[in-house]
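Colleague: Next up: the structures, one after another.
We did not get these values from a lab; they are worked out from the coordinates using the rules stated. None of the values given here were measured: they were computed from a predicted structure. Cβ atoms are built from the backbone, for glycine too; each structure is taken alone.
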Structure I
Amino acid sequence: MKITLVIDSLLPALLYGGTQRVVWALGKALAGMGHDITMLCARGSSVPFARTVGIDPSRPLAAQIPADSDVVHFQDSVPEDIVLPYIVTINGNRVRLTEEQRKFSVYVSRNHALRNGCRAFVYNGLDWEAYPVTSGAIPPMDSRRGFHFLGKAAWRVKNVKGAINVALNVDRKSTLEVLGGDRLNFKMGFRFTLSPRIHFHGMADDSLKTKVISASRGLIFPVRWEEPFGLAVTESLYLGAPVFATPYGSLPELVTPEVGYLTASSSDMATHIREQGAGYDPVRCHEYAADLFGSRTMAEKYLKYYEEVINGHPLNPCHEPLKSDGRIEKLYWE
């Protein structure tokens, strides 16, 4: 199958790059399965497993898509004049499509799809080869110290303040490694964290994330919005860290009692970690993520949707009205 993946970003992503990393993993997996991949992306990109075409911003995007593509896969937006079979993955909570485009939209969790009145979804997958660990190399819980937060800490809905409070209240020695933020932040209102038990690492690459998360007793992830997916969750689980999070958006789908705990209460989360946190099995967390959230699993599910649209079938033929107006509001957290 000739598949064109479109993303107006530089590849590969050097640091966080959530969507870029997922698209890269998808393209690599599809190429490894024998498909002919074209990556239509930002100029200057280098993609060794695909034909790479740099987007020319002065020309209509639809005119730059190879005419022999069997299917085109967009991220979050679609050119109005596209005539080839296509799907569009919706990654966020505030993306708006036409009624026709919604028929070919795919979301990143079941909850995400339902909130948009649709049914088609594929969980994000990552290229686990970027994380040089196996189940036999996952450190046991009794060798782990402290906790971590992973995400864009400047976003208030990610609630890094809540994560800090939980970590500090687990016990008098617990620490929190913040991956994705700085001690001083002005972007979303002033925040300055004084405690020496909280360590900030800025935007982290895969190497640093692997080192920090592999030594962590768990991800503290008290988000205050309907999380569409949560790569921080699957990355942490893959590296053997259980997840302590709020029950919003996709998180009840991703975090089972075997690999984590969901609550909207700071004190309840801290108490659970203090009393039950040592009982989680890092190897089980790793195997759970490896089985469900790898790039091969993601690619196989997208291939089924590609075949549907190539055959002229909409993915959401009976979509319902939107269940959300897309506004991002802080959800309950005490």
Structure II
Amino acid sequence: MRKIGLLPFTILYWLITHTRNILFDVGILKSYLIPGKSISVGNLSVGGTGKTPMVNYLTNLIQNDHAVQILSRGYGRKTTGFRQVNSMDDARSVGDEPLTYFQKFAPKTEVFVCEKRQVAILKMKELNPNSTIILDDAFQHRYVKPGFQLILTPFHEQFLNDCHLPSGNLRESKEGANRADAIVVTKCPNLTKEEMDSHRKRYASYEKPVFFSQIDYAEFQAIGQAIPSMKSILLVTGISSTTSLKNHLLESYEVEELKFGDHHPFTLGNIEEIHRKFDTFASKEMAIVTTEKDLVKIQGLLSETDRQTYPWYVLPITVKMEDEEAFNSMIKDYVRNN
């Protein structure tokens, strides 16, 4: 019933986005073709499709052989304009994702934020004209045109089964996938070759290579008091979707969740709230677990006393490609040959 009531707004949203795409397709609205090598990591839907882990994967893949610059809008930051991320920045000045990229890859890879991508790219090319630019979440930002575009869609919420906002989660129509160079189905369970082939057939009309990836969870890393054994977890997040993460943890632990909004700007009050919640369990085998993206906003709020008193842990994640050799070759060939 709710979706029926939203239908007029869904039609209006489709009309606006469809018209906008037509204006770009026919050249009335102009796209700036990024010179040199550039890879966009995006999606058709709102919510967590795994863009941050994919940007990490691509950077790890090519940064040893090619100069890399990462460009993000810097969602959630309190600053505006073009900015290169540096060691003095925090999540308030550049956003959580760019700060995570910087902490992982600097100084080998440069990280920038700017809400106007074309402005940023011109300045980035002045700094390093031969770099490969990786754009985080720029698929709908059609005022710039990357050389290679990946779109991600989570296995359990594939865009083929979705519809436009606000009835569904699509930012634009499914036909937008035709602009992509490859499609990656993310957050997959263990799939057989036959199951992957079956899913690929569903995307046959797009005539794009389709890849499958899983989230690979690393070992917990203590950022507070370490505990000898862990049987239960208080999961603290400020990300759009925790389904995959929570399901993974539930395989081995009892899980309580304290979920904040996507890109939540954590405060000292939030830390006190988390600790009060943790204290209600009074278990010596319980840990507070958060994500790498949330950690960059939380770690500066934890006092030395907090770290000595509470068992805070972070759970790093990486991407595991099911057809790694073919995917890596596709990316490396583009970067090398362009």
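Colleague: Work out the source of 19.0 here, i.e. which of I, II gives that when mean projected area of the Cα convex hull in nm² is computed. Show your work: numbers first, answer last.
Modeller: On the way: I: 16.9; II: 19.0.
So the calculation was done on II.
Colleague: Could you figure out which one of I, II the value 4.5 for distance in nm of label points 7 Å out along Cα→Cβ at positions 14 and 230 was computed from? Walk me through the numbers before you get to the answer.
Modeller: Numbers: I: 3.1; II: 4.5.
Going through each structure in turn, the value belongs to II.
Colleague: Comparing I, II, where is mean count of other Cβ atoms within 10 Å over residues 38-45 highest?
Modeller: On the way: I: 18.5; II: 25.4.
Largest calculated value belongs to II.
Colleague: Using the calculated result 21.0 for mean count of other Cβ atoms within 10 Å over residues 54-61, pick out the matching structure from I, II. If you can, show how the numbers build up before the last one.
Modeller: Numbers: I: 12.0; II: 21.0.
Corresponding structure: II.
Colleague: State the single structure among I, II that was used to calculate helix-only ellipticity at 222 nm (-39500 (n - 2.57) for each DSSP H run of 4 or more, over all residues; to 500), giving -8000.
Modeller: Details: I: -8000; II: -10500.
Attributed to the structure labelled I.
Colleague: Further question on the same structure: Matching task: 5.3 is the computed value of distance in nm of label points 7 Å out along Cα→Cβ at positions 22 and 310. Pick the structure from I, II.
Modeller: Structure of origin is II.
Colleague: Quick check: 4.5 is what I get for distance in nm of label points 7 Å out along Cα→Cβ at positions 174 and 278, calculated from one of I, II. Which structure matches? The partial results should precede the final answer.
Modeller: On the way: I: 1.4; II: 4.5.
The read-out was computed on structure II.
Colleague: When Kirkwood radius over Cα pairs in Å, for residues 142-293 alone is computed for each of I, II, which one produces 15.0? All intermediate terms of the calculation are to be shown ahead of the outcome.
Modeller: Values: I: 15.0; II: 18.5.
Only structure I yields this read-out.
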